[in-house]
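See the structures that follow.
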Structure I
Amino acid sequence: MSKPNTPPDDSTTAGPTSGTTGKTGEITIDDLRKVYDPNGEHVVAVDDMNLEVDAEEFVAILGPSGCGKSTVMDCIAGYLEPTAGDVLVDGNRVSEPDPKRGVVFQENRLFPWKTVQENVEFGPQMRDGVEEGRAESILDEMGLDGFEDSYPPGLSGGMQQRAELARLLANDPDIMLMDEPFSALDALTKEIMQEKLLEVWERDNRTVLFITHDVEEAILLADRVIVMTARPGQVKDVIDVDIDRPRDREVVTTDRFTELRERALSVIREEAERALEQEAGG
């Protein structure tokens, strides 16, 4: 896809569907720049960042720590305002959060004083009301049947992330923004959550932007893997994951998976070394 020649009018309402396909959830990042000034210190987190994500595409973002991955996602979510450049969703400039762009973070953001079901129903209740039976159906799908009346602090980390995913799905987003959602989970629970996410994505055809430090996770899940440079973050490499779907865990043993992993690791290693040099003042 080509970059837009001129940005459209500012709008946060549902915009035109993506192209002529009738799909929604297309993301365009156009010359994004974000500068922070903590304590008067001028920090350029992201500069000249350009990326297009098709509607219903699954894109993973890799990069060294501090390269601006989360900054990019926060700009897409509407939590941060770019210093320069544009973030567009379906042709409309993002200027504030919207439930059609759902977010899941590494640490759970569930309300600890609300039950699991109350957390899942909270977003829809704030807008149009809760469709009868919808929360129960989503909780059952997430393997949380029987835990509707439990409170988040009493759940394991894996169950909390299941509840986070259920909360997101209850809002019926076009775009799922996921910032290292499984990084704190044990290996087995992480695999289960990866499989559940793929199942939901393949069924519902939502756009997913997924930040991770796990190269294997990125290649296993995504259609494309974006590797960012050390700060200020830009797109360093775009890796097309040309492995057929549906995928199971056996693909990690294939030659093609190994080739893609080594390519991604090589680029990340180079940028991680640059990041260390920056920290050392080199």
Structure II
Amino acid sequence: MKTDIFQLQIIPLNKIKAQERFDESRARGLSERLKKEKILKNPIIVANLYGDNFVQLDGMNRLSAFKMLGFDSIVCQIVDYQDMDNVELGSWIHLFNAKQPDFLSTIAKIKGLNINQGKMDQVKNRYIQSLGPDRISVIVTLNYQISTVTAGGVLLDKVNRINEIVNAYDNIVRDVLPQRSKKEDIKFLFNEHTDCNIMTVFPTFTRHQIIKVVNSGGLFPPGITRHIIKRRCMNLNLPLSFFADKSSVRKKNEFLEKIVFKRKFRVYEEPTVYFE
């Protein structure tokens, strides 16, 4: 179903290529919650890749949970990936708890990485070069010890090194780093997440770089690429029985159109703050 505001479509899972790895514990927990709630609240976000194939931009754990539950399709909101007004790119930071010397020692053993002492003004999101040496991460500890991590090679090499860094820790908390972050901002983030004592900051990747990695068969780590979608569809609340039905995708899309046509919706043009 396509309108002037949004496009929703039931898409076979085998037509959706992931751009990031999934968090197995979160996806499994989500699959259990979906079974209890019996509804899928929000569509995942995809963009057209080529032909009738799509790339997943957001909702990797929902996509993985659907595979775990044995479904063969999922509802998606299709966005124009080249629309810079309605699709913004950013990156998440990771906060977690680990023994600081052990973590830094583990990172230092990863082949192809150069680790150096960093400065506070390097704690920021930045774009990364596709070719040649460049900074792939900044590590900040609770006591403000800062380390920069540099890797060379082609883009996929750097993404693989970032995966190795993320594999060195678990129980990730995601957050957003303020622009032009200062020491007070870092302190605030650690105060917000009191169980965490280490922060990792990653580059922001361009649309071209993300598609290039996907087409090369690579995957980003879970929870690094961040897509801010304007006019994101929420609270669609489709019953899981809809996806369990053995009807064709065409029939499901016809049914989806009837469901959405009957639903009232509001469009929030301005950023909105919800109090929970």
Structure III
Amino acid sequence: MSPEKQSLTFLHSAVLLFGGTALFAKLIGLNALDITVYRTAVAAIALCAFLLFTRQAILLKQTKDYGVALLLGMVVGLHWVTYFAGMQMAGITIGIIAFFTYPVMTVFMEPLFSKRLPHMQDVFIAMMVLLGIYLLVPEANLGNQVTLGIVTGMFSGFLFALRNILHKRFFMGYSGPQTMLYQTLVASIMLCAFVEVPLNLVSQHDLYLLLLVGVVFTATPHALFAASLAHLSAKTAGLISCLQPLYASFFAFLLLHEKITLTTLIGGSLVISGAFFETYLVNKQAKAAKL
């Protein structure tokens, strides 16, 4: 197998596993915060073992980078709590669609750092995504669990977009596994004081699932995703990542028997299409800027 095909296999495997992560919001009998704490703790241990086994650096290059790692860990910790909470309230399919508004959010957040205004095509895509979200919302009332789940999922997308922007500007000098080691470690430590169910009271079934989501569905896909970038462009990685909601919805339908209505299908198609086109345009503009 050529290096390019191997990298493509790594990338699709990573995105498939990322899509499967959403299932654990329903499979594990804990609240979103508890799932996040235990998941990140397991992932941090697995990532540390991976870095030691592959003889990659663990310590950061500069003292100031630890402050950035702390900030990134706090943001990603809150992102994961809201990510799982949104799916527990709205369901896997609608929850992950709401989360995937983040590529469009990124375009409108980046000017705060780069002082570069969005293009008209970005505004059009944003309107398309908002229409998709409008179709998903059952009623304009936060007392409705699905509506609250959509808002929570979108807030999770906002936090994820913020994490990506901060990482791009201040933490690009580190590998994916090394970056995620610090983020999972900080997230777990930051949130552990708020755990509702202590580890000794977690059922054996949930413990197995937490080990599974921490090692197989968190540490492994991040390592695969980082490895795939050795022979693939960021554009390819970004576009293929847009398949994540498709994988998550398929798993939810197959394993959890979640029904997908016509309205959800139309609204979801608008949101995911917006994410796909925005990712494509951003990469196209970045390529043009280098010429």
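Each reported figure results from applying straightforward, stated rules to the coordinates on display, with no laboratory input. Computed from a prediction, not measured in an experiment: that's the story for all the values here. Cβ atoms are built from the backbone, for glycine too; each structure is taken alone.
Miscellaneous remarks
- Comparison of I, II, III - label where distance in nm of label points 7 Å out along Cα→Cβ at positions 167 and 247 is highest: II
- In this comparison of I, II, III, the computed figure 0.70 for FRET efficiency 1/(1 + (r/R0)^6) of positions 47 and 183 (r between Cβ atoms, R0 = 30 Å, to 0.05) is attributed to I.
- Each of I, II, III could give distance in nm of label points 7 Å out along Cα→Cβ at positions 71 and 87, but the derived value 2.2 comes from II.
- Looking at relative contact order in percent (Cα under 8 Å, 6 or more apart) over structures I, II, III, structure III comes out largest.
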